[in-house]
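Quick heads-up: structures coming right below.
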Structure I
Amino acid sequence: MFLAIAFAGATLALAAGSQAEPPATAATRTAEIGIELPAVGGRRGRKFLGRYFTPAVMQDIRDNLHATYVRTGWIPDATVLEKQLWRTEDQELDTICGAGLHMMIIVPSLRDDKKGEDDLVADVTAFFSRYTLREFGCLRYAEIGNEADLRVSGFADVKQYAPFYLRVAPIIAGFGLKVITSGTSGSDLPWTATLASILRRAEPSPPVSGFGFHPYGVLPALMPQAINQMRAVAGTGSGGAIAEIYVTEIGQERAADLYQTIVNLATVTPTITIYEYMAQPNENPKYGLKDNPALYQAVQRAWSTVTANAAELTPDSE
């Protein structure tokens with residue numbers, strides 16, 4: 001899973017706009033850090049309670065990695081197998097939110113519900129209905145799908161993804177969350193441009209807080225340039241506002257690359273999501289922060305550098 005950095009950005013009502021590359025200074029703020037954990041719920045969730053969803057883990061994420069939220073999702077096909085619906089999710093979200101962390105929720109894709117899209121939409125509604133009340137103020141972001149530009153996600157192409165986004169985004173936004181399009185796997189500019197065009201023409205105008213981006217394959221030094229390229233193809237929102245690009249997942253095997261990625265993205269994106277806190281069973285642990293002390297320390301060093309830089313740019317208060 002991954003680490004995320006988030007901020008409270010304004011929802012965009014997409015409108016036609018310039019495709020010129022926006023300046024690198026379009027976003028001048030410091031991103032926040034967050035960590036991804038395994039999907040909640042299901043039978044396996046019971047096994048994960050004592051490994052990933054403990055007060056000690058949340059304290060580590062909050063106090064040592066300096067994260068402000070956790071990124072995770074749920075799988076409807078796994079949830080229905082629980083003896084008591086939502087019981088494991090309740091315990092896991094209680095632990096996250098009880099630690100004072102916020103959440104970025106990955107909304108399931110079509111592949112995650114064998115009963116079909118209508119059942120999935122009903123499950124999405126039930127999830128956000130339950131947890132925006134139970135964990136009031138904790139759920140902050142919803143990312144509609146994960147790497148939906150890849151066929152393995154369950155979407156054949158962007159033209160199948162867009163109607164699903166248009167269907168669920170207003171539901172989720174109605175619960176007060178910021179809604180982000182699925183992060184693309186790499187700089188998939190054509191997919192993003194097509195999606196932005198479809199959403200821009202939709203009536204009524206859908207809620208879009210920003211476009212998701214997983215900058216795999218981008219050199220750390222070129223991260224700001226990649227963000228600007230994504231902004232350019234996404235276009236502008238109402239009033240000419242430049243589209244936000246949320247980095248909702250990134251993983252690096254080398255500590256130096258992870259450090260540079262965070263530092264270079266920190267002022268040009270609302271969120272940085274780094275894969276992952278700790279590898280799940282049968283996963284390759286190469287991205288796991290707790291599996292690799294050098295990666296863990298790289299996050300801490302990057303946070304120190306970013307906050308020091310932010311302090312230098314902040315005028316002295318009188």
Structure II
Amino acid sequence: MDNREHSDAYTDFFYQLNASGMERAYGGFAPDTLDEVYDWELEEVEDAIWTRFKFSGDGDLADLVSKLQRYDGVEALKEKLREGITVSEYSSRMVFIAAAVYEATSIEDYLDYIFEYYDKKKDRSSLATLLYLKPCDKLYGFFVSVYLNSDDSTARSTAIDGMLHCKGYIKDTKDPKECSELVGMSRAFMSDDRELRKKKLSRFEKGEFDNVPRTYGLYTQLSFEEAMRQAKEKKTQEDPGEMVTGIIDATESGVYIVFYENENMYIPSVPAKEMTVKPSIGDKVSLLKKQKGQSIIMGIES
């Protein structure tokens with residue numbers, strides 16, 4: 001009997017493998033498991049991955065299957081994908097498998113299954129999966145299509161991040177801090193109006209959004225101790241904001257996007273409760289510009 005203490009990666013992997021129902025985290029296998037288990041654990045872990053995937057086709061394992069050294073995991077993934085396509089299976093399981101094969105081979109045809117799945121199901125999680133894949137022109141074209149044509153503002157927001165990733169503005173979509181730094185540019189894309197989104201896309205592709213200020217410091221990862229300390233601190237007085245003048249550039253999901261020319265900023269704003277006239281795109285407005293949260297449109301200027 002081996003009495004050596006197992007690695008955390010080994011323990012976490014087998015906990016996830018044997019979990020069921022609510023105990024099992026969605027997509028919960030750590031992608032770096034095979035790199036972090038001890039050498040003497042690796043064979044057992046690879047055997048477990050291979051056996052479970054061959055038996056069940058568990059999509060959550062797809063990323064690990066593609067990295068197996070003792071087995072031809074990529075060919076096993078391709079086989080499961082062919083089987084699913086043959087019986088017209090459209091499922092998140094198949095999305096994970098197709099994504100893993102694309103990442104392993106860089107063959108763009110494997111993206112088509114995920115595109116078709118999204119078109120049929122309008123499942124936002126499949127968009128999120130695409131967001132984490134290596135960028136290519138085909139992927140960029142799909143994100144553009146979602147941005148231009150979707151009526152779902154959340155899906156459009158994910159597509160914007162995907163476009164920024166494909167064009168190299170976001171290097172690592174798994175880094176929340178990096179993504180948060182592009183919020184300023186992301187706001188420039190916002191619009192409920194499809195024709196206006198076309199114009200915004202054209203401006204972006206001409207480089208006209210490149211000078212939109214990055215937004216730093218929105219995302220900060222804190223330790224538990226630091227979070228508790230800040231929670232106990234006396235709250236600072238809320239920033240009252242400053243009065244500026246801007247032009248309403250677009251609306252999205254009931255929020256006005258005001259363009260503040262002095263700083264080339266796009267500012268999410270809501271009308272003050274006292275306003276009796278509803279603002280429109282193109283109106284020049286006085287704005288209480290706040291550092292945090294939504295700014296407030298105070299009035300329409302003549």
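Quick notes on this structure:
- When distance in nm of label points 7 Å out along Cα→Cβ at positions 71 and 215 is computed across structures I, II, the figure 1.3 traces back to I.
- If FRET efficiency 1/(1 + (r/R0)^6) of positions 79 and 263 (r between Cβ atoms, R0 = 35 Å, to 0.05) is computed and equals 0.35, the structure in I, II: I
- Computing log10 I(q)/I(0) by the Debye sum over Cα atoms at q = 0.11 Å⁻¹ across structures I, II gives -0.64 for structure I.
- Structure responsible for -11500, with helix-only ellipticity at 222 nm (-39500 (n - 2.57) for each DSSP H run of 4 or more, over all residues; to 500) calculated and labels I, II on offer: I
- Sorting I, II by relative contact order in percent (Cα under 8 Å, 6 or more apart) from high to low puts I first, with the largest value.
Read-outs throughout are calculated quantities, based only on the coordinates presented, and are distinct from any laboratory measurement. Values in this document were obtained by computation on a predicted structure and should not be read as measured data. Cβ atoms are built from the backbone, for glycine too; each structure is taken alone.
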